[in-house]
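Take a look at these structures.
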Structure P
Amino acid sequence: MDLTTYLHRLLLAIACGVVIGLEREWRNKAAGLKTNTLVAVGSAIYVMLGQALIREGHDDVTRVLGQVVVGVGFLGAGVILRAGGSVHGLNTAATVWVTASIGCMVGFGWIWPPLISALLIVLINILMHFIEELFDRRNAVNREIKNKENI
């Protein structure tokens, strides 16, 4: 792979990671701008490395992909916290995990699928946040009604 192609892929991975990371940073999540950007770039680098190894006659790139998935899963586990009866950080872990898939697509040289995926991830996180808030408000009202009935 020539240097120009390599740089274009890295810049695209950075752009996708930044788009996702900005939304996470805006919500003040543990894995924000830097984490998502580094995950996208790192995944792209590993896939490009896998492709280079194939060209040199080494094993197939699917093994590299599998290790990226496992490694990022381990990273995501680090942001999941359990406090009492509630668990926090699952969405952040899932976002980091899917950001790695975007980096892998970029590493393979795809352009539009990772861009579209990055935008969809941001939209999902934003829209689902508002839907969750609606459910949280409804549940709070229901708890308040039950508390008044028990008095």
Structure Q
Amino acid sequence: MALNDFILRLLTSFLVGFLIGLERQLAHKSAGLRTNLLVAVGSGIFVLLSLEMTANGAGDPTRIVGQVATGVGFLGAGVILHQGLSVHGLTTAATIWCSSALGCLAAGGYMKESLIATLLVLIINLGLKPVDAYFDKKALKKREKEEG
């Protein structure tokens, strides 16, 4: 792979991680800018390494993607907190996982697709908050009615 292509792919991994991380940082989440940046860039580095090592046709470059997805899943599990019957951090864990996927996508050479997918993740995290709040409020009212 040419150095320019390597740099473009890695910088695209950086950009998607930055955009996702910035949204998380502004929302004051535990995994913010640096975490999502590192996950996206790190995932991109692994994919680029895999592509370089299998460029001669020996091996399957997609194998590393599966390993990255599994490894980042364990990382995401670390941000999930259980407090009684409540579970917190699932969206943050899922966002970390998406940051990894976006870094892999960009490093795989799918720049436009990674930007489109980043936009979709941002829409989910930003645009669906009011929908979540509505359903949470509705569930709370139902519990209060059942208890009271």
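No value in this document is a laboratory result; all are computed from the given coordinates. Everything numeric here is computed off the predicted structure, so don't read it as measured data.
A few comments on the model shown:
- For 16.5 (Kirkwood radius over Cα pairs in Å, calculated) the corresponding structure among P, Q: Q
- Label whose coordinates, when helix-only ellipticity at 222 nm (-39500 (n - 2.57) for each DSSP H run of 4 or more, over all residues; to 500) is calculated, return -25000 (choices P, Q): Q
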